[in-house]
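Coordinate-derived values only; no laboratory data. The structure presented is a predicted model; accordingly, all values stated were derived computationally and were not measured. Cβ atoms are built from the backbone, for glycine too; each structure is taken alone.
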Structure I
Amino acid sequence: MMKADASRLQTFTISITPFTEEGAIDEPALRRHLRKLGDAGVGVYVGGGGSGEGYTLSTDETGRLLTIAVEELKGKAPIRAMGVEPRTARQMIAFLDMAQGAGVDAAQVYSLDVGHGHVPTPRELDAYFSEVLTNTAIPAVLSTHQSVGYVIPAPVIIDLFAKYPHLIGLNVSHQDPGYLRTLVDALGDRIDICVGGPHQAPLVLALGGQGYLSSEGNIAPRLCASVIAAAQAGDNAAFLERWGKLMRLFMALYGNGGIRVTKALLNHFGLAGGYPRAPRLPVEPDAFAKALAVVEEVGLAEIEGW
């Protein structure tokens, strides 16, 4: 089933940012949460715009978040900065400079979001990425993400990896298997390619990619790691069994509030979840109950050792 080099297979969790009820970063909870992820054997991205609620963070808060992540995980687990979609190259460069100063292992370079529903042309994308990558030396992971409403053309991506040796990885969060296949065939032997979500894990591994990102790892890091461990061992039965549980969890969380319900579930089990930050509001009770039922159904407490 698996085509990729087993030693390169990986999974990254896009970490939540625990907040207090008043909206401040809950630093003790954040440290406890990051240690849990590192102990489970997953890589970690921090400050993401979705799971990490990165759009609510000030520049100073983002810097503090990166510093704490490095203090807790550097040398223990892969630690990367994710950030949010920028409007300009200057914004992306400033984030990468901050990430490099904090000492993370690598940082993601997000797709350009020019705003107001507009889509940049291939020439504009090449100019944006070239300006960013020429002005930073940190190991970088390129992102092509559905959140900006367009797909970076595969030739643009392939050309960038030929030009900039400090590009070490590619995160692909689109649903087109042909697009993923083209990128894996062109780049998978040289750099690490991950998909955005566990639902595409079998596809990316079968095509020769290296792994997947997830938000589910916030509550189920050992389950996420066990999917990769089964793939590395070539144990297809274990892979499908663990991936099936992860997919049930994936659908339960996304169908009932995403990060809102994830944080509530973490708190329910005595783990570090904290509160969502406005404009997000706490999860509704009925949505929480539905998600909790799935957590219990898949036996997550036993898998995670709670």
Structure II
Amino acid sequence: MRVLITGATGLIGKEIVKRCLDKKISVHYLTTSQSKIQEKENYKGFFWDPKKGEIDSSCLQNVDAIIHLAGATISKRWTKQYKTEILESRILSGNILFNTIQKNAHQIKHFISASGVNIYPNDFNEIYNESNDKIDTTFLGNVVSSWEEVADKFAVLDMKVSKIRTGMVLDKNEGALPEISKPIKLGLGAPLASGKQWQSWIHIQDIARLYLFVVEKQLEGVFNAVAPNPVTNKEFTNLVAKKLNKTLWLPNVPAFALKIVLGEMSTLVISSQNVSSQKIENKGFQFKYPDLESSLESLL
């Protein structure tokens, strides 16, 4: 089997590549940086620039499935200009793939697109599964909804389409966990806003395993990529402090202060989505790290 991966050098992409190569699955990957193009056994890079509409179409050669992860990070200050980049990076990259496949002979059977649980509205009580059709009216809700609309187009190319709605990915060195741990290590940690907001998270190893599970089982449709046991922000913060042998003594950081410091981006830490993993589990996927305690044990 051969997969084409976009965003292969990102947090999730690197782990998926590693697992593909361990399983002897050949990887083609697209990069906007000429210096990141490599060619070694079962691993070959190709150049693209979605902003300029440039892509090396030979990346499609003998590819069975595409894992589409490309998109500008949402963990960077949301200026007006950068918000445009967040949205366009997802739409332009998907469209150039679609147009290139449409124009070239191919054998691709499956298109798997990254997505986010941010599509679900902020809610402290509801448990969201994939059949829920409510879409959050915030900027992020619009981004994820537009992202999925682009993915849906690939169905007309006679291939299965899957959308992986990902929660907060926990990794030792990158992403949210190091940022959460930093103030706690300094003795300055505290729950955010009310602390009651739900955080649906997933271990880096489980998100990579889940993508490969969807590819290998040729599963179609929407899947929530979150661990089976979401926690509140207060529970999350307390457990990280416990693992680091630190005491939390400061009061919660007020929501208004977070909005002043982070602006619109504060929705990332204030918003609440309690998301269910039942659908992917019903397909036979087993989480290696189903609870936060075991996850933090492996990462901190």
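Tabulated values for the structure
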{"item": "Parent structure of the calculated result -11000, given that helix-only ellipticity at 222 nm (-39500 (n - 2.57) for each DSSP H run of 4 or more, over all residues; to 500) is the read-out and I, II the choices", "result": "II"}
{"item": "Winner on mean count of other Cβ atoms within 10 Å over residues 34-41 once structures I, II are ranked, highest first", "result": "I"}
{"item": "Read-out mean count of other Cβ atoms within 10 Å over residues 106-113, computed value 20.2, structure in I, II", "result": "II"}
{"item": "Winner on Cα Rg over 2.2 N^0.38 Å, for residues 18-145 alone once structures I, II are ranked, highest first", "result": "II"}
{"item": "Top of I, II by FRET efficiency 1/(1 + (r/R0)^6) of positions 90 and 226 (r between Cβ atoms, R0 = 35 Å, to 0.05), largest first", "result": "II"}
{"item": "For relative contact order in percent (Cα under 8 Å, 6 or more apart) computed as 18, the structure of I, II it came from", "result": "II"}
{"item": "Test item: percent of Cα pairs over 35 Å apart calculated as 14, pick one of I, II", "result": "I"}
{"item": "Which of I, II leads on FRET efficiency 1/(1 + (r/R0)^6) of positions 26 and 258 (r between Cβ atoms, R0 = 41 Å, to 0.05), largest value", "result": "I"}
{"item": "If FRET efficiency 1/(1 + (r/R0)^6) of positions 154 and 274 (r between Cβ atoms, R0 = 35 Å, to 0.05) is computed and equals 0.35, the structure in I, II", "result": "I"}
{"item": "Given 1.8 for distance in nm of label points 7 Å out along Cα→Cβ at positions 234 and 250, calculated: source structure among I, II", "result": "II"}
